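Take a look at the structures below.
Readers should treat all values here as calculations from the given coordinates under stated rules, not as data from a laboratory. Just so it is clear, the structure is predicted and the values come from calculations on it, not from any experiment.
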Structure 1
Amino acid sequence: MGRAIAISRGRPPLVQIHYRTHDGRSGAFEAKVGQSLMAAAKSANVPGIIAECGGSMVCGTCHVFIDETWFAKLPTAEPMETDLIDYGLYPRPTSRLSCQITVTEAMDGLLLEIPPSQH
């Protein structure tokens with residue numbers, strides 16, 4: 001897709017993240033390089049990202065499905081993350097907790113899907 005853009009000198013560049021909800025709605029939001037995908041989604045009021053624990057990886061309410069074309073490009077999930085996903089709702093092979101994904105410039109154009117529910 002596009003290239004990350006810098007807001008101004010000395011600030012982290014922004015990347016565009018695209019999302020799709022379980023009911024077919026779609027949208028996009030900007031994320032700062034270096035912040036968690038969860039924090040960026042919460043700041044943009046992305047529907048379905050609850051993030052009850054604020055990124056402490058104890059609740060699983062920031063669960064997302066990463067598009068297959070992007071999944072292999074992300075760092076591998078740690079065992080604690082995969083365990084939490086396995087105990088949650090709607091686990092898929094491309095499931096991740098968005099609090100555990102740090103935004104990079106290489107993620108510009110990333111596509112994710114929001115599960116039907118986080119509870």
Structure 2
Amino acid sequence: MTTPPMAEPYLHFLTLTSAHGDFHAHGKFDANHKALFESAVIHWSLGKPLTVLETISQAQLGSPATLHKRLQHLIAQDFVKSECSGSDKRTKFVSPSHKGMSYMDWVGDKLLKSLPSSE
């Protein structure tokens with residue numbers, strides 16, 4: 001079977017992000033944690049950060065108990081942080097930490113390197 005032409009950039013990107021040892025410098029980060037991280041940072045980047053409750057209520061990603069464990073793992077690995085906003089100390093919002101921003105920068109760099117050059 002031949003690879004469809006539009007699959008090549010995707011496969012090249014996957015090769016860049018999975019074959020380099022510097023990925024492991026970011027810590028343990030499996031596909032389930034990555035999906036939760038990506039969901040949280042997408043909302044954050046749109047200026048609508050998720051609360052902890054909203055983060056763990058995403059049924060498409062798992063049960064609330066499982067998502068709570070994954071969120072706790074992401075916090076412990078310092079990919080995200082949960083912080084109060086304003087005077088309401090009962091509601092915490094999820095946002096990327098410095099390490100999470102560094103991870104996004106690393107992936108963005110790999111994505112740019114996977115694109116064909118326009119020379």
For the read-out percent of Cα pairs over 16 Å apart, a value of 57 was computed from one structure; give its label from 1, 2. 1
Quick check: -4000 is what I get for helix-only ellipticity at 222 nm (-39500 (n - 2.57) for each DSSP H run of 4 or more, over all residues; to 500), calculated from one of 1, 2. Which structure matches? 1
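Quick check on the output: 37 is relative contact order in percent (Cα under 8 Å, 6 or more apart), derived from one of 1, 2. Which one produced it?
Of the structures listed, the value fits 1.
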